[in-house]
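Quick heads-up: structures coming right below.
Since every read-out is calculated from the coordinates, none of them should be taken as a lab result. This is a predicted model, so every value here is computed, not measured. Cβ atoms are built from the backbone, for glycine too; each structure is taken alone.
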Structure I
């Protein structure tokens, strides 16, 4: 019987910490609520797939990095140095658009080939081939 009381006390402490104690849990809950609201809105939005494709593409493209040398700040994106953050962010936006566009270009072939066997190439080899076709 003592084990039941100990477990109930542990669960109660956990619920109190979750409810009142840890801000990380609150942020997690807020993000989940926002995500669920966004998903509900996306069901009625005919262009939501474009935003999702851009979001996924943005995850695949590296961020712009600030580099300071000799008191001068430059910005690095895909091994290219830019004088201003705006230029670097513009190149990143173009790259995101390229990745998203490539998704839509490959989508019909991917949908048609659902029943076909996959290629003998590894995922790394297929990614390498796709990378060679994109704008650098």
Structure II
């Protein structure tokens, strides 16, 4: 059930990023899914979300998917050496990922948008942690 909810949220973020904003919301959600869930389904989800984003924004097919999967793979490699489930790692990964994403795809004001994206990434991380704790408490008392 949880994977369906997260997939729906990912679909909504693809649509929002493709139509309204230039901040990489999809990347932020994928980073948080990987850091919190630590599941392998994030990589196919990143690939499919990148393809959908490429189709909707009329980019070269597969360019966004390649960036998403590569960046998440690098984060996954660091997961073995560092504690990735903390606030500072999410802030750093959100900033670096957003900055490279915005720079590679030629979006203006990459630095300032990356700062805003790292703050949004922190808020997403915080909300996901609160929801996970609430879900654990409900499961404990059932």
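If you work out distance in nm of label points 7 Å out along Cα→Cβ at positions 6 and 70 for I, II, which one comes out largest?
Max of distance in nm of label points 7 Å out along Cα→Cβ at positions 6 and 70: I.
Using mean count of other Cβ atoms within 10 Å over residues 22-29 for the comparison, can you identify which of I, II gives the largest number?
Numbers: I: 10.6; II: 24.5.
Largest one: structure II.
Which of I, II yields -27000 for helix-only ellipticity at 222 nm (-39500 (n - 2.57) for each DSSP H run of 4 or more, over all residues; to 500), as computed? Don't skip to the end; give the middle numbers.
Values: I: -21500; II: -27000.
This value belongs to structure II.
One of I, II was used to calculate FRET efficiency 1/(1 + (r/R0)^6) of positions 110 and 126 (r between Cβ atoms, R0 = 25 Å, to 0.05), giving 1.00; which?
Working through the options, I get structure I.
Comparing distance in nm of label points 7 Å out along Cα→Cβ at positions 62 and 86 across I, II, which is largest?
Once distance in nm of label points 7 Å out along Cα→Cβ at positions 62 and 86 is worked out for each structure, II has the highest.
Where does the value 49, 28, 26 come from, among I, II, when Cα extents along the principal axes in Å is the thing being computed?
Answer by label: II.
Between I, II, which one scores greatest on relative contact order in percent (Cα under 8 Å, 6 or more apart)?
With respect to relative contact order in percent (Cα under 8 Å, 6 or more apart), the highest-scoring structure among I, II is II.
Given a value of 0.05 for FRET efficiency 1/(1 + (r/R0)^6) of positions 14 and 78 (r between Cβ atoms, R0 = 25 Å, to 0.05), calculated from one of I, II, which structure does it belong to?
Corresponding structure: I.
A value of 22.8 was computed for mean count of other Cβ atoms within 10 Å over residues 30-37; which of I, II is the source structure?
Values: I: 10.0; II: 22.8.
The value was obtained from structure II.
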